[in-house]
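In what follows, structures are represented as structure tokens.
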Structure P
Amino acid sequence: MRWGDPRRTRALRHPKENTALLVCLAVTALAVTGALNRALDGESSGQPLFVLAIPLLVFFVRGQLYARQRVNGVRISEAQFPEAHRMVVDAARAFELPQVPDAYVVPGHGHINAFASGHGSRRFVAIHSDLFEVGGRLADPEALRFVIGHEIGHIAAGHVSYWRQFGISIADIIPGIGATLSRAQEYTADNHALEFCPEGKEGLRVLAAGKYLYRDVDFGAIAARAHTDQGLFVMLVNLLSSHPVNTWRFHALIDRSQPGRLL
């Protein structure tokens with residue numbers, strides 16, 4: 001099943017995402033090939049078998065993650081959080097998904113986060129309650145709409161497919177390699193969100209100051225620091241992060257003349 005319009009996704013994809021993906025695929029392919037050769041040579045250590053078991057491990061982890069949302073989360077529907085449900089439906093239609101992903105509110109315990117994943121033919125979005133409150137009790141629906149557009153963007157761009165996640169599984173545990181692809185994917189998802197709800201981009205201030213203080217934060221001031229707050233350790237923090245640092249990420253949402261900075 002194809003998720004999203006390939007031509008539209010190409011236009012919104014970070015230009016270096018596919019290059020980073022190829023590097024990750026190559027790393028995983030080399031690791032699996034090496035493990036297979038060692039297993040055929042009769043190596044008795046468990047390492048080759050562990051590497052060869054990764055496809056099953058990825059399948060198991062994805063299935064368990066989906067089940068956890070289904071049994072512990074609050075499913076967003078026409079009856080439960082109908083406004084958020086309309087946002088999910090609107091985003092799925094905007095990016096021409098073949099079906100509307102499931103969506104859940106899950107306990108945040110103070111964490112501001114949301115994520116998208118899948119299992120089998122299903123795709124789903126989970127939003128931490130602390131972030132979901134921004135669009136509900138704190139009355140900033142555009143911010144929530146941007147978040148939902150971002151997560152649906154991950155699905156439309158193919159980031160949550162089983163084969164992709166298996167293909168990058170080894171690279172993901174190597175510092176800086178998998179994280180670089182992840183940052184490119186975040187920029188791609190931001191591009192989807194910006195097209196879906198441009199007025200909601202400043203809702204990302206919640207990542208910098210939390211759900212109660214973010215309205216007092218100057219989005220542009222954080223973005224401007226992308227040019228002033230630089231240096232070796234800033235680059236190192238970004239290199240090891242799965243998401244672009246806030247200054248670079250906010251700047252990429254303001255300055256649309258160039259893609260978000262990866263390194």
Structure Q
Amino acid sequence: MKNICLYFQVHQPFRLNNYSFFQIGSDEAYFDEMMNRDILRRVAYNCYLPFNGLLLRLIESTGYRLQVSFSLSSTVIEQLLWYVPEVLDSFRALVATGCVELLGETAAHSLAAIVSEKEFREQVRAHTHLIYDLFGQMPQTFRNTELIYADSIAPIINDLGFDSILADAGHDVLQWRSPNYIYAAAGCPAVKLLLKNGQLSDDIAFRFADRGWKEWPLSPNRYISWLNAIPGDEQLLNLFMDYETFGGQHNYSQ
């Protein structure tokens with residue numbers, strides 16, 4: 001039986017107001033708070049709350065054998081605290097099952113890793129502390145913004161207390177290799193790399209509701225047949241996607 005790693009990204013940015021040059025120094029309303037609130041509430045009630053409830057029921061009904069991982073950016077956590085705090089309560093209920101792992105990332109969902117090591121370290125530490133303070137869990141696995149990875153990141157992440165990294169599986173890097181294995185970071189073998197299976201992840205995240213897709217409508221049995229067709233020695237399947245895939249990009253009824 002293959003091991004399936006389910007990872008969901010939960011993120012909302014702070015959206016900017018239309019801010020003109022002439023407002024500099026006289027108006028500090030940089031962010032569109034009304035838009036931030038309205039979008040977050042819509043996503044919360046269409047996705048976060050119903051699917052957190054569904055996951056909780058599935059975890060309980062499977063005898064706590066179903067396990068998933070989430071990465072919650074600091075920006076979405078801050079907005080949830082302001083506008084829909086009950087969503088954080090629903091994530092706490094999931095974490096309390098012992099079947100949900102929370103990942104580390106940069107606090108601002110930023111590209112600090114490719115700009116400044118100092119800033120990168122500070123943001124990762126800030127996010128780690130926030131996750132621990134709110135959920136009582138210390139992240140052990142790291143995911144960088146948009147699953148960006150370079151070998152230079154691995155020793156930094158290891159120094160910050162992480163032992164594994166989620167990353168995208170670029171075809172130009174993997175070439176003939178399969179993403180369905182655990183890899184070690186070059187130069188830092190203590191850090192394990194879990195690579196996204198892009199084809200099977202995106203079949204759910206993007207193509208599932210595409211009526212022009214030749215495989216539409218995708219049934220559970222057909223999807224399982226694709227999983228079973230993976231060579232037997234490839235025992236790890238990493239399905240990474242945005243949490244808004246459910247209830248956001250695809251309607252709840254689908």
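The numbers here are math on the coordinates, done by the rules we state, and not lab data. Since we're looking at a predicted model, the values are computed, not measured. Cβ atoms are built from the backbone, for glycine too; each structure is taken alone.
Here distance in nm of label points 7 Å out along Cα→Cβ at positions 65 and 129 was derived from just one of the structures P, Q, and that gives 2.2; the source is P. Taking distance in nm of label points 7 Å out along Cα→Cβ at positions 81 and 185 from the coordinates of each of P, Q, which one would give 2.8? That value comes from structure Q. The maximum of distance in nm of label points 7 Å out along Cα→Cβ at positions 73 and 105 over structures P, Q, that is, the highest value, falls on P. In this comparison of P, Q, the computed figure 0.45 for FRET efficiency 1/(1 + (r/R0)^6) of positions 9 and 225 (r between Cβ atoms, R0 = 30 Å, to 0.05) is attributed to P. Work out which structure the value -10500 belongs to, where helix-only ellipticity at 222 nm (-39500 (n - 2.57) for each DSSP H run of 4 or more, over all residues; to 500) was derived from one of P, Q. Derived from the structure labelled Q.
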